[in-house]
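Just so it is clear, none of the values below were taken in a lab; they were calculated from the coordinates. Quick caveat: nothing in here was measured; it's all calculated off a predicted structure.
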Structure 1
Amino acid sequence: MQLLLLFTVVPLLELFLLIEVGKVIGTGATIILVAATGFFGVLLARSQGMQVLYRMKQELESGSLPGDELLDGVCILVGGVMLLTPGLITDFLGFSLLFPYTRSLFKNVAYRLIKRKMAKGTIHLFRRY
């Protein structure tokens, strides 16, 4: 049910918002805005991703598990995909996942969700040998 809402309501909201913005700033400017957010988003995702990979490498070399960096990487991946999706709502969320300060807000929510699921026993972490 949640996926149905995600794949129907979000595109309809995106379309509505794009039409309304197009009425205000014009069709061409709206298209340029969406293309520019995608372009700059990809550049930002790439630079943030490279920084996370570097920090992961440092953590591994020091003998630590890069758990925080892995979650950063997931956020950057999801943010990059959202920026490639045409629309202003997904662009806003995508940029929010790419900037370290706002990304930390999403990571805190993800940590709490993971801890809650682990406590309930609905998520299990395991290691293969």
Structure 2
Amino acid sequence: MRHDIINDAIANIKNYERVGRSECTVKPKSKLLIEILRMFQKGGYIGEFEVSEDGRGGDIRIKLVKRINDCGIIKPRYAVKQDEFQKWERQFLPARDFGLLVVSTPQGIMSHTEAKEKGLGGRLLVYVY
């Protein structure tokens, strides 16, 4: 029984990446997961992904480009103010300007660098480097 779709998907991607596979299938899909994968794609951590509906929750087929060293979800989903991102970067990312924190803001899902530029706070969802 699955309790956290995002955690299952991120763990699946990380495991397939470590084994050396070039493609990964994640089930079931969700809108939040698709937005997180768009952030990963924008950062260059994954390739193209294809969403398909099969009547039982759907699935997502992801092309892996072997650029992920580590990724994971952030639980509990900490609330972050616009000037606190540096503290969380130090905690979850290995070096400055290396990696990506995905944040849920009032203007949608975005990376922590975009949120800093726009002066937004939000909730931390996922890290990847």
Structure 3
Amino acid sequence: MSTFSPVTEAMLEAFSEAWNRHDVDALMSFMTDDCVFQTPAGADAFGQRHVGRDAVRRAFAAVWEAVPDARWSDGRYLVHGDIGLSQWRFTGTQPDGTPIDVDGVDVFTFKDGKIQVKNAFRKARTAPAAGGVRP
């Protein structure tokens, strides 16, 4: 019989802190062996799906390659059984110099005290309409 600690909001906060340190080893310590990461964007309805430790590790590291100054702030966390939520603000700079500043959430599924699925969602910003008002 295996024993494990249940996931807590403090664990999700520590996971977020590892993102801000750009510490892929720490991030992977929170993930199950059969982990899945679903990105906020991609060709499919679920974004892009990365399955397994190696694929998830590469996808996590690719975030910092694409946005070297990536930062998550204003975190709020909720855990209920084997489901969790993380609400955050994502800022950084795209490779062309365009700033990023969006809100988002992660929906987590937990297994054996670790994150099995990280499903990320974030707001898509549009250019301001005439008069400076966003739709």
- helix-only ellipticity at 222 nm (-39500 (n - 2.57) for each DSSP H run of 4 or more, over all residues; to 500) was computed and gave -7500; which structure, 1, 2, 3, did it come from? 3
- Query: Here Cα extents along the principal axes in Å was calculated and came to 63, 29, 28; which of the structures 1, 2, 3 was it taken from?
  - Reply: 3
